[in-house]
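Engineer: Take a look at the structures below.
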Structure P
């Protein structure tokens, strides 16, 4: 999976979903900015509109990760099935998910 950040300066590459590795790359020169390791089956990712957060669907949860600190700042629980897709609204108020 490949995603451009809304700011256009970053690219997010996802490796095999079972291993849950995410690579944040500089879109202009291709250098690796950061590596994120996600525990669980990673199905979908997106950037927040301000390009400061990653939103990830992992197993039956949604995780929000601060790109600068690599800390999980929110974990949204309550899905009864695997969350296969996730997307953030342009206002960053809503996150949509589906199975």
Structure Q
């Protein structure tokens, strides 16, 4: 998972370590625009391999639980895109 902090980005690794980079989250999102990464809100970019659960409360509110146990709120503006990415990711992982 990647988390923005002003003009820096924290990358959280599976082993619990994290490292800060002097790049915006937007730059990482552009470079990693494929079926595995998804921008869930203004502050988080998630590798879908580390998504444990997706919960849609209603048509404008949903959450993703990561494999580390963190719960991320999906922004209203990103919800449709996130759902499409999750569906594409699940189809590609079945092949």
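Engineer: Which of the displayed structures (P, Q) returns the greatest value of Cα Rg over 2.2 N^0.38 Å on calculation?
Structural biologist: The structure with the largest value is Q.
Engineer: Quick one: helix-only ellipticity at 222 nm (-39500 (n - 2.57) for each DSSP H run of 4 or more, over all residues; to 500) came out at -7500 when computed from one of P, Q, so which one is it?
Structural biologist: Answer by label: Q.
Engineer: If you rank structures P, Q by distance in nm of label points 7 Å out along Cα→Cβ at positions 11 and 51, which sits at the top with the largest value?
Structural biologist: Going through P, Q one by one, distance in nm of label points 7 Å out along Cα→Cβ at positions 11 and 51 peaks for structure Q.
Engineer: Can you tell which of P, Q yields 15.5 when mean count of other Cβ atoms within 10 Å over residues 59-66 is derived from it?
Structural biologist: Computing mean count of other Cβ atoms within 10 Å over residues 59-66 on every structure in P, Q gives 15.5 only for Q.
Each reported figure results from applying straightforward, stated rules to the coordinates on display, with no laboratory input. As the structure is a computational prediction, the values presented were derived from the model and not from experiment. Cβ atoms are built from the backbone, for glycine too; each structure is taken alone.
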